[in-house]
Structure I
Amino acid sequence: MKRTFLKTVAATAALAMTGGFTKLATASTIITGAGASLPFPIYSRWAEAYRAATGVQLNYQSIGSSAGIRQIRARTVTFGATDDAPVSGADLERDGMVQFPAIIAGVVPMYNLEGFRPGELRLTGQLLADMFSGRIVNWNDPRIAAVNPGRTFPNQGITVVHRADGSGTTFVFTDYLSAVSPEWARSVGRGATVRWPAASSIGGRGSEGLSAIVARTRGAIGYVEFSYARRNNIPHMAMQNAAGNFVQPDDRTFSAAAAAIDWFSVPGMGVSMVNAAGANSWPMATASFILMYKQPANVAESNAVLAYFDWAFRNGDALALEMDFVPIPDTLAEAIRTRVWNQIRRA
């Protein structure tokens, strides 16, 4: 579902930047962006706080990662946002853009199974892949019971629920399944949309549609952004990570996954965070990436975007954690300022 965060431009206001990326941004300059729906809640909260502090406005259209990439390439917005596959270094070079992570989030498997409270049901990545591929079709399969000792499972079929629309959440989820299951990688692969192989598969549009199907279908299993699951009291699973430990999704395990990543190991910082190393890492963590032009058509608007994200990196951590996102670490934020933003023309 499309959602737009749009505020009326204030008559006058000024912001003196402390980070040195722009000397002055005024409220008459509209910050325009479009793309991923996963970070929409935190971008909106940051925008409200930023407006209160500075008077500067944000217009962010939550239209999906693919559409956001199309809009920034068409130069109809000043920044794009994606949590699908990050744009490759070659494509960034061709388009004359930079890319950087702005927030860390997570994807969680969700379920409708009587007798299990949120976080009590445990799965391995291979089991999850086998359920979504249709190789495990019933909840009382002994392989599920083996990783949940002492628990009793009903003789109930598994209904697989997936996104019917293209989604960055789907990309993260299938990227993870491809990382932990060679068979899934070979037969299905990763993408914002894929052909779901399980005979019981049902599609729902958006997080709302998918969650509604799971909620009314006994024995259903699906996947959703963690922040959405928390806000809507949706049961999630504990997952085995790359270190072999069963972990819960939260800011600690998302942060652990982010800390295990070498962000500058690939051009454009487009590193996959799934199945990250580390004893405490959540295996389906992800970053939402921002795309901007090195040679912007409107320097003042580009400067205003940098001012907004610089403010968010310096002042937005508490709001991010409150919304069940993980802020970019301070050391990474500083590296983005010095190694990425310095490639953008500012005067």
Structure II
Amino acid sequence: MKILITGSRGYIGTRLCQILNKKYKNKFDIIGLDNNFYQFKKKFEKKFLLKDLRNIKIEDLKNIDVVIHLASLSNDPLGELNKDLTKQINHRATTKLARLSKKSYVERFIFISTQSVYGISKYKNKTIRENDKNIKPITEYAKSKLRAEKELLKLADNKFCVVILRPSTVHGPSENFRSDIVLNNLAASAFTKKKIIINTNGKPYRPVLYIDDLCKIIISSFLKPKKQMQKKIFNVGYPGKNFTILQIGKMVKKVFKNAPLIVLNKPSHDERSYKVNFDLLKSSFSDTINFKNKNIIKDIKKLKMYFIKKKFTLKDFTSDKTNRILKLRKLLKSKKLNKNLKFN
């Protein structure tokens, strides 16, 4: 089986490739596609295509069985930095990739979307299901992802299986680590600054998801029978584990006991807050994830061990090495990322 992974050298992509290689050895041929702006040198793919997603060609999809589409401008603040670029990559390039995949007889297309499509939960005591009607994204990142979802579902048929995953905010170790997402950020702050800093009041809800669990769900979603997966949208996270940012900070405190938890109560530019229902995922993937015994504290301990092993420094934490917004600003300023690339 040949698998194309877009964003194969990103935070999730590198870890997904590692897990596929370790667990399944030579069962799959992994073809990666990435612009490699982080100059990632380790090669976990059998073949690597160094290119912008917007430049994808039908020849790149020859003999591909499964497409796992991770590549995007990958969170809400990042998407707001350049809205037009976000639309180009997250919506238009995604639908182009899907159309070419279908023409190339790709059997399954797995799209990694986002729970940010939920914006601000209308009901504080109700968790949001995949098919709820009050889905109102508030950022360009989320809007572009939702538009792409709708286009992809229109393409699905009995020969082209489309699966959409809406992950919680991911955390955990990766060879291309991200420090600008909530739990990773708080843990990295505790390790490097010796204090856990929450800039806002910490009240917004952010369900979290361990990176290895997301990778397992992705793999399982192309191994399960098509009829179980076709045109399905899954919230990916843990039932009963919707946490506020403050609650996440307190969990980090349990692992980094000597780091004080500081809540600055600054005004937030990010209004998102959502509590999500994961019942559909649990009923479909209980053979993949041990939902009952899930322990976020253990995940944070793994993060701590990762920081120790990698000798993670304050410079690593605060530089564009791990912070995507800083990197994008640098790429835009140097014109290494083409804002005006024309594509069909």
For the read-out Cα extents along the principal axes in Å, for residues 94-221 alone, a value of 53, 37, 24 was computed from one structure; give its label from I, II.
II
The value 18 for relative contact order in percent (Cα under 8 Å, 6 or more apart) was derived from one model only; which of I, II is it?
II
For structures I, II, which has the highest computed value of Rg/Rh (Cα atoms, Kirkwood Rh)?
I
From the coordinates of one of I, II, distance in nm of label points 7 Å out along Cα→Cβ at positions 134 and 190 came out at 2.4; that one is structure I
Can you tell which of I, II yields 2.8 when distance in nm of label points 7 Å out along Cα→Cβ at positions 46 and 310 is derived from it?
II
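Here, each number is a calculation from the coordinates, and none is a lab measurement. Here the structure is a predicted model, which means the values were calculated and not measured. Cβ atoms are built from the backbone, for glycine too; each structure is taken alone.
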